[in-house]
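Structures incoming, each one as structure tokens.
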Structure 1
Amino acid sequence: MPIRLPIQTVESWLVDCDPSQEFVCIDGKRTRNIKDLVKIFEKMTPETYLYHVNKDKNDFDSWVEGVFHNGHLAANFRSARSKKEAYQYVKRHYEMLMRNLRDFKLREEKRKRK
């Protein structure tokens, strides 16, 4: 069964953050939202990932928790054992948010037609 979130949560996790809170990778790539974070992960080198995630820190976990208050994705980042796994988590999470948004819009359209 798909995860169904309140629309306010979905929207708050899909917005661009304030420019002062953007994520800046060691390789210079920048993101202000989860969608672009997926794109960054697609091309991220193992060295870049290991700079941001090691035994002392997890910058991705800290960013999504601190900026978007997204504990679900932050927990996934904490449990990821590799760049590939972290990428799969963030990609699936983004897809789930987009499904929720689409489904909400479809439900609203049905309500309006009644």
Structure 2
Amino acid sequence: MDIFEQKLMLYGADVKRALARFGGDRDIYRECIRLLIGGDSFQNLKSAVSEENVNEAFNVAHAMKGAAGNLGLEPMLEAIGEVVEPLRGGEKMPDLSRAIAEIERQRKQLEGIIG
């Protein structure tokens, strides 16, 4: 286990389970984490929420939740769940400011680990 994996474990990630999903390929695992935290998903989520587009916000958050789960990023998974569940089947945009802030906090933590 390298320092990257140790840092992820300290973060709360289930690295062993996630790596098993990736067939033990550490490089692909790392790249997928980079794509999750550095891709457009976070901005797309914030935009959908600010535009009060419940359906789009749900779709983006749900995809992010699936990715975080597959990557074993338990703290991120939990934070995204705080957005997904209030949006599920909703017609009106709930106040998600705290949940969005927590997702951003988790993203920054992961950026610090990724480097």
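Values quoted throughout were computed directly from the atomic coordinates according to the rules given, and no laboratory measurement underlies them. Model, not experiment: these values are computed from the prediction. Cβ atoms are built from the backbone, for glycine too; each structure is taken alone.
Quick rundown of the values:
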read-out	value
Source structure (of 1, 2) for mean count of other Cβ atoms within 10 Å over residues 12-19, computed value 17.1	2
Read-out distance in nm of label points 7 Å out along Cα→Cβ at positions 28 and 60, computed value 2.8, structure in 1, 2	2
Which of 1, 2 yields -20500 [helix-only ellipticity at 222 nm (-39500 (n - 2.57) for each DSSP H run of 4 or more, over all residues; to 500), calculated]	1
